[in-house]
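Below you'll find a set of structures to go through.
Quick note: the coordinates plus some simple rules give every number you see, no bench work behind them. These numbers were taken from a predicted model, which means no experiment stands behind them.
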Structure 1
């Protein structure tokens, strides 16, 4: 599919992309310009992902990205080639970039795409994806723990990256269905531990937090921290 109407990303091919060449016209009601989209000056492609992913993508474009671009146009922010606007969704999943290129403010070349995902996921990203109806099994790679099923990252990541989910059966964590009940949603999120949660449990001791992460294979970090202390005394 042609990308001539938009602002296509460099260096990678996104799973979803929407682009447009919008018209910028002087707004009679103010000093800035109004932004208009034409149906035959838009393009869209989806190489991967579900209809739900596509709906979430366009919902963000229509409710967040385009209103922000229209606001910037009213402030007359698009004229030089270097007048590049970058907008990203709160969870980091979608990105929009827009520039007038060499049109001297007559057109705005817009590109929106799904960001290339990393092997990790933050707590905020996890929350947002679950709210959009995704299941935990589609977001985290669950595997065997100590006679149970858990999620455990490949290594310890400090910060807001989700690195551990304890025994899913014991904690009544659904893996294969959307979570729509608000109380259940809160309970599930409270069981998705980040690197910072481990650090907080160890009162800021990052080295101890990493040992605690390695030790956990079914239980909550708050329970395992005492077991880790007992093991240390015995050794």
Structure 2
């Protein structure tokens, strides 16, 4: 988690894989980023354009905004996906899942510690929050489906021990939570965080996806893995010889 400018940001629509304005078939995946909570956490509304069925990735709060975004784009939510157990990413996931009668998938079970303390963390950070039990814990190498889309799951510990990221290889697109940001990386000074493990996760789990993969981080603007390998002061290739 990383506190940013508290001014409310508008949802941003992302169309992975679209590089110009020439007529093309609809892409299989579309996404809208909706910043939520005082931490301006990037909740992603992800959907399959063939079925118009979708998922919320990290619905940490501001549920009316999220439901309005789904309605605006005509998306029927079929599940909730979670990258990790910090309160700004999943504090309201259980509430939303009950309201929509949908399952929660993720994160890795090593984040059970964080999800169990959501009620206390919500009071500490003044974010409405309730603990819950995911319907499915995720492991490295698993897949998740959204409509007709299949996304791969990579376990990326370091920021939290059970952090995962979601990757749609055909769209060259990933949602990486708080592992990597444009120009920065996730904090590791929280309980059970580890800096060396985080760096290893980035280098061995993210970089092999490809330099051209665009990613939505947990906070702040999007980037590509190639851009971060060139210029990110924490994980640029030049730092490691």
Structure 3
């Protein structure tokens, strides 16, 4: 009788050990896949709550998470709505002013102090985008005392995910003004995403402003093309904060 019970105990233990080994193996494979997967950091600058809110459904459709760099002095209803959807709120100054022209007092008031204001409202901002993309080494060093990542606005670059943990990164604009036709936009997106997918564990930063037909906007249909193409190539959309904590 005791022998039978002992056998049952060993069988149960064997099953448990097997389940643990399989689970750990699956976790390891998942982490390897995540580390190797390439992706896009998509951002929207300034503050366009109307068009951004309308686009939330499109983001949901393709499981896309983005970063909104807001040029505002306090948390807004849109900020909380975006966070609920899994997006990130970053900062873009109060007043959309060239940071390199600010004195220390203005830099403190328009770029650094709002971190605490938003924190008091329940929003932790760790990413900053320079208005107009204007920056210098001195300003980067100063702001990286308060933000984990500061972002430019001029160039297409491929980064390793480790680059997004702390430091300065460039970003490529996809506003309508830079592409005369949808075909031109699609060709550039095809090029960028194909180059990206040929890498391992690489990311690139793209950004626009409002989601509309104006010059300094990106058309909804162009965004949808970007999402569809990224999905075809198995590329993931990351927020800046997601990679900072990776």
From the coordinates of one of 1, 2, 3, helix-only ellipticity at 222 nm (-39500 (n - 2.57) for each DSSP H run of 4 or more, over all residues; to 500) came out at -14000; that one is structure 3
From 1, 2, 3, which structure was log10 I(q)/I(0) by the Debye sum over Cα atoms at q = 0.07, 0.14, 0.15, 0.17 Å⁻¹ = -0.34, -0.90, -0.97, -1.12 calculated on? 1
